[in-house]
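Right after this note come the structures.
Nothing in this text is a laboratory measurement; each read-out follows from the coordinates by a stated rule. This structure is a prediction, so every number in the text was calculated from the model and none was measured. Cβ atoms are built from the backbone, for glycine too; each structure is taken alone.
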Structure 1
Amino acid sequence: MDSPAPRDGANIPEYVVSEIAGAIRRTLEGAFGRVRVRGEITEMKRAASGHVYLSLKDENAKIEAVIWKGNLRMLAAVPENGVEMIATGKLTTYADRSKYQLVIDRLEFAGEGALLARIEALRKRLLAEGLFDEGRKRALPMLPRVVGVVTSASGAVIQDIRTTIARRFPRHILIWPVAVQGQGAAEQIARAIAGFSALPAGGAVPRPDVVIVARGGGSLEDLMAFNEEVVVRAAAASAIPLISAVGHETDTTLIDFASDRRAPTPTAAAELAVPARGDLAADLIQRGARLAGVARRVLNDSRLRLLRAERRLPDVPARIEQARLRLDDWGERLPRGVAGLLARRAQALAGLRIPHPREAILVRRERLGALAGRGDACIARAIAVRRDARALARFGPAPLSALLRERRGALEGLSARLESASYQSVLARGFVLVRDAEGAPLTSAASVKPAQHLTLTFADGEVGATADGAKTARPRKGEEPRQGDLL
């Protein structure tokens with residue numbers, strides 16, 4: 001930039017705004033060129049135009065950045081807020097707002113540590129939802145008619161699967177080509193898995209009996225498409241048994257936890273999908289030989305049982321001859337038996353005595369006479385009861401009232417005598433009944449011990465008391481009282 005001529009009376013050159021902005025931009029781009037910036041993504045937003053605006057920050061500073069819509073589809077990693085990543089691009093300025101920004105054309109995770117932490121957080125969340133439960137795993141079909149494969153159309157993976165299936169047991173293979181890494185790969189894989197499940201049975205496009213999701217080996221960033229949540233959920237929701245074969249044997253992705261079976265390599269996945277024809281033939285031969293041996297053993301056992309049963313069977317003609325002889329014998333003995341039976345029954349009947357009807361009539365007359373006597377006695381008792389009732393009815397209420405008054409006067413006299421002899425009347429005159437703790441009456445002061453518990457019964461109730469010792473007896477009439485000792 002040519003230095004403008006100084007104005008009259010001024011030593012400082014004069015620039016227009018666009019000249020200063022252009023100079024700053026050329027200086028910034030020339031000094032830095034392409035740079036790699038590491039920081040945590042924040043303030044990310046997608047504009048209606050398709051561009052993505054974000055900021056990269058660390059503990060001390062923050063730089064704004066932009067990803068143009070055309071570059072967004074080619075990124076290997078999808079930007080997310082809160083994830084530490086390494087952005088590659090060039091520094092430039094935005095003259096309209098007098099700020100500088102980083103134009104990003106490549107984005108990657110900041111080391112495997114941050115990437116593994118993101119994968120582990122997603123794994124724990126999906127595990128808590130039950131997407132990895134063993135109860136969701138389904139058995140693979142023994143001999144599928146159609147094998148679906150979700151992988152890249154080009155590369156060694158699909159060739160290995162084709163070769164292995166053709167060698168073991170040729171089956172129809174239906175390929176759904178997808179991108180296995182880069183921007184949009186996860187969405188394509190998820191759509192392919194869901195697409196196979198959506199195929200109707202018996203439709204124009206055959207529905208696979210088993211699906212293989214395969215990819216060759218690579219770095220952790222290359223395999224990130226198979227760690228995305230959309231792929232894992234599609235694998236868990238697959239209506240067809242699914243085999244995951246991503247990377248080498250040591251590589252583990254989240255789709256392995258959601259699939260029904262995990263294969264260490266794509267070749268191993270093909271071996272899991274279809275059995276070996278030679279193995280099936282050998283197994284059939286072995287099973288046939290075992291079935292033939294079992295059949296022979298069953299036949300031999302049945303033959304031996306028949307031989308044993310034949311030995312135990314009786315001689316039928318001899319049995320028939322014996323039965324005929326017994327029948328002839330019974331035929332000869334039957335007439336004699338009938339005659340003997342009739343003779344015995346006649347002898348038993350001869351010993352029986354049948355009473356004459358007159359005897360029965362006499363017995364009945366005696367019973368009737370006894371009943372008539374009992375009836376006459378009952379009638380006599382009833383007449384006596386009625387006669388006594390009429391005599392009692394003639395007895396009036398006046399004599400009965402006089403008798404009651406006489407008995408009541410006698411009872412009142414006895415009650416007065418009983419009341420005068422009762423100790424309650426004595427208590428009413430001021431006397432007290434003294435009893436010990438067991439309730440026995442105490443009639444003398446000598447029988448009372450010091451500190452003994454006493455019960456004093458008055459006319460209107462009882463009072464408890466405790467004795468404090470014997471007192472000096474009151475002098476009798478005509479005696480002089482004794483003077484007590486001083487000491």
Structure 2
Amino acid sequence: MICKINPRINRVWTVGPKTDKPQIASSEWIGFRSEAVQPAFANYYFKSLAFRDLLCSEVAGVGGSLTRAQPKRVAVYPVPVAPVAEQTRIADHLDTLMARIKACNDHLDAIPGLLRRFRQAVLDAATFGSLTEDWRNEQDSLPPTTELVHAMNADHMAAGGHERGNASEPTQEAHDLTSARLPGGWEISTLRDCCLPGRPITYGILKPGPELDEGVPYIRVADFPGNKLNLQSIKRTSPAIDLQFKRARLIGGDLLLSIRGSVGRLIVIPPSLEGANITQDTARLSINPRLNARFVYYALLSPDAQRRMANAVRGVAVRGINIGDVRALQIPLPSLTEQNEIVRRVDELFFLAEHIEARWYGSRARAQRLLPQVLQKAFRGDLLPQDANDEPASALLARLTTARNQANAEPKARKARAPRAARTLPSKSSSSTAMPTKSRQDEDVKGLPYLAGHLRRLGRPVDAKTLYEASELPVADFYKQLTWEIAEGHVKDLDPLMEPAHHEA
């Protein structure tokens with residue numbers, strides 16, 4: 001059985017052994033039975049890319065979900081016929097190869113998750129000191145981190161202290177990092193203390209206005225999916241709007257953190273976006289040069305920091321983290337010397353992960369080409385060596401043709417036709433097997449939204465089977481009427497359900 005309707009066109013199902021219950025196929029399927037082609041061999045051929053291209057080259061109908069191949073045209077498509085014994089060998093060998101290809105794809109599909117967990121483990125080890133434990137043990141002495149924290153605080157005091165913001169107070173239960181989780185000599189600082197005096201943590205433009213061809217670029221959360229900046233998607237606003245939010249302008253090396261919607265995305269601003277602005281859904285972080293800014297970047301991407309940000313998320317319609325909680329985010333701090341070593345090691349391990357990921361992309365692309373290539377080779381006759389002892393396919397086809405011609409030449413006894421029963425209208429309680437009582441030529445059907453009316457009476461979206469049973473139309477008339485009503489806008493196709501268009505009276 002071959003599915004003829006998009007988007008499931010080319011799906012193949014082999015009918016199982018006969019059972020006590022009748023097996024009935026819907027009109028979505030084209031049945032195929034042949035004495036010349038083994039079912040397993042045919043199953044693989046109908047799944048091949050070559051056969052799918054044939055089916056899709058001549059689809060007809062209205063609407064993407066109702067376009068279908070036409071059985072009369074499919075009936076004359078060529079089907080390769082190998083000797084019966086060779087068909088069996090090819091199908092058996094394909095069974096083995098398909099199992100191996102599936103296992104290969106299953107293993108490849110697991111790699112992105114493994115790499116994601118690997119990167120998280122690296123960041124976790126970097127954040128809590130285990131990544132550089134061996135390095136610390138080899139050092140004679142390290143600068144006290146307390147001096148670094150005092151120096152940053154002194155920078156802010158010299159600049160007049162932290163500016164008072166209009167954001168709400170931080171959520172206390174979200175900031176639960178304690179010194180007990182850190183190595184000796186490490187300190188805990190807040191993100192606002194880690195930022196440069198004079199460039200406090202802030203969000204940006206509230207309403208950027210219409211998009212302009214020329215103007216000031218501004219970065220949205222949508223511009224850095226997966227913590228990767230997409231320069232092509234950046235929009236521009238007017239210089240006047242940018243001037244109102246000049247406090248949020250960017251310089252190269254700033255960090256940009258998403259604080260609305262997908263909270264916790266993070267990028268480093270490239271020099272090419274110097275002077276660009278941001279939106280209210282992001283927070284600019286200008287890291288104090290006393291710190292390694294890339295260490296802060298990795299600390300904010302760590303699983304623990306992401307967890308603490310998630311705990312601070314508030315809101316109903318638009319969920320996010322308020323700027324007060326961003327400023328209060330805790331950053332575990334080692335000495336600058338150890339920060340540099342941590343960044344070096346994380347960069348090295350992430351480079352290894354990127355190398356593996358690049359090889360995975362190539363391997364996955366090759367593996368996805370295996371199935372169509374193997375099927376193409378099988379139906380070209382190149383998958384297995386042929387056996388000279390096999391009966392040629394031509395002899396088999398000639399024998400079947402002779403038998404068919406003989407059967408057609410024999411006179412057929414005419415069967416007495418049973419008197420046709422009077423057609424009666426079924427009651428509402430009649431089963432779906434009752435005789436159709438309507439036709440597309442009826443005055444209340446032809447050119448009218450007949451099926452849309454039934455959908456309104458049913459009072460809910462229904463599938464094609466339910467609508468067909470309610471319509472009292474023959475199958476062919478039902479599908480013609482349904483296709484017409486969808487094309488005319490009387491019926492909405494929700495795939496697999498349908499409902500009446502709202503503009504109908």
Structure 3
Amino acid sequence: MAVAAGTLGAFMATLDISIVNSALPTIQGEIGASGTEGTWIATAYLVSEIVIIPMSAWFQRVLGLRTFLLIAAALFILFSMLCGFSTNLGMMVAGRVGQGFTGGAMIPTAQVIIAQRLPRSQQPIGISAFGATAILGPVLGPLIGGWLTENISWHYAFFLNLPICMVLITLLLVGLPHEKSRLDLFGEADWKGVAGLALGLGGLTVFLEDGQREQWFDSSLIRTMFVVMLVGFGLLFWGQATAKRPIIKLKLLLDRQFGSVALMGVVLGVVLYGTSYAIPQFLASVADYNALQSGKVVLLSGIPSLFMMVAVPLLLRTVGIRIAVATGLLIMGVAALMDANLTLDSAGGDFTASQLMRGIGQILAMLFLSQAVVRSVPAEDAGDASGLFNAVRNLGGSFALAGISILQEQRVWFHSRRMEETLNANSVAVQDYVQGSAQQMGGTATALRLIGQQVQGQALVMTYNDIFWIMGMGTLIVLPLVLFLKPLPKDAKPATVH
């Protein structure tokens with residue numbers, strides 16, 4: 001029952017990362033947010049997770065595992081209700097930040113429950129079950145969110161957490177023993193690092209998300225966020241130098257093998273979260289798909305991943321880590337490049353092959369990089385390495401969403417202007433086209449408006465092609481880093497890392 005509780009909590013937390021992706025166009029319209037502002041709804045959750053995941057082990061020691069999870073589950077309900085009742089962007093982002101803090105706490109603690117409550121002989125089963133939730137959550141999110149949006153209301157994508165959390169709380173009360181709290185440990189925390197992590201990542205996210213829209217340093221908001229970012233990272237590094245146990249052990253990144261794993265983790269986060277966000281947005285804006293139809297397309301990548309989870313123990317024993325990670329990244333890079341050839345006529349079917357390939361690639365890359373994380377550092381640093389790897393992977397997702405927002409504004413403008421430069425008003429071909437369209441459409445103004453719509457549509461498609469091309473090339477560029485990976489020890493117990 002304890003393992004079921006941990007797995008259910010992790011599933012709910014990973015589900016809510018992407019449950020808004022396919023419903024974003026609807027949510028943005030109802031709360032009055034623009035397309036670029038809508039990325040905040042997804043980014044706020046990821047950034048909050050980055051902060052809480054490294055702190056989860058410390059909270060567990062201070063409060064006890066059951067008490068910590070009960071508090072997290074109860075608060076997750078409250079923040080989910082806030083999201084569901086949101087009427088503006090501020091309420092929604094506040095709720096998503098709270099969801100990220102409380103939901104992110106349930107991911108690493110699920111691994112702790114598997115390690116502590118299952119005998120060694122049954123731990124591969126627990127790891128596979130946890131891996132299935134980690135894979136299924138992000139890919140089922142758009143489908144469930146899309147179905148609720150189309151058949152009931154987008155609000156229920158958040159209200160759904162209420163019954164799930166009630167089951168979770170019941171399982172925790174019955175399946176986990178109470179542990180005595182150690183509140184005296186509050187004084188030993190790296191509070192400078194905690195504040196620095198929150199301020200630094202928060203400031204960086206606002207800086208990247210809103211910089212383009214606010215004209216960068218011409219805006220007082222962007223200048224303020226830049227200062228907040230610098231102060232935050234300054235506090236974080238101060239904590240690294242002075243704290244007895246820093247919130248994140250950044251010096252692990254100086255290790256050649258772990259640094260390579262972390263960099264590949266960033267790219268993995270960019271592709272995983274970037275594609276699951278970009279595909280529904282493309283289908284909604286270009287192919288006129290509704291939220292449910294977009295969710296079905298995103299779900300495709302989870303099908304091969306789910307089947308491959310059954311073979312996890314066999315893969316770990318028989319496939320070399322360099323070959324597995326290189327193959328996984330190569331497949332993901334090629335899949336992204338396949339999506340960089342979209343047209344105005346592209347629809348969900350055009351993503352079928354790339355999504356199935358992406359599912360195979362991500363399980364190979366995630367599974368073996370997760371093992372490499374704890375094998376690349378001393379045993380006493382395994383927990384810190386796991387938290388840092390999760391943080392940089394989520395940071396990659398945050399970078400992806402911010403980058404997509406910037407590219408959508410810059411590249412749509414760029415491609416529109418370049419196409420308009422070729423439409424010379426004195427061109428015979430242009431004049432003939434306008435006259436022909438005017439006769440069919442009922443006037444020159446209508447014909448010119450139609451040309452403008454066609455230019456904008458083509459510019460948007462070309463922008464998405466740019467986005468997928470960048471993700472594909474970025475993945476291929478980090479491929480040589482697999483040479484720094486060391487072979488996994490034979491017959492070693494699989495490491496439980498999300």
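Annotations for the structure displayed:
- Structure from which -15500 was derived, helix-only ellipticity at 222 nm (-39500 (n - 2.57) for each DSSP H run of 4 or more, over all residues; to 500), options 1, 2, 3: 1
- For 7.6 (distance in nm of label points 7 Å out along Cα→Cβ at positions 201 and 329, calculated) the corresponding structure among 1, 2, 3: 1
- When relative contact order in percent (Cα under 8 Å, 6 or more apart) is computed for each of 1, 2, 3, the largest belongs to: 3
- The greatest value of mean count of other Cβ atoms within 10 Å over residues 17-24 among structures 1, 2, 3 is that of 3.
- Structure from which 1.01 was derived, Cα Rg over 2.2 N^0.38 Å, options 1, 2, 3: 3
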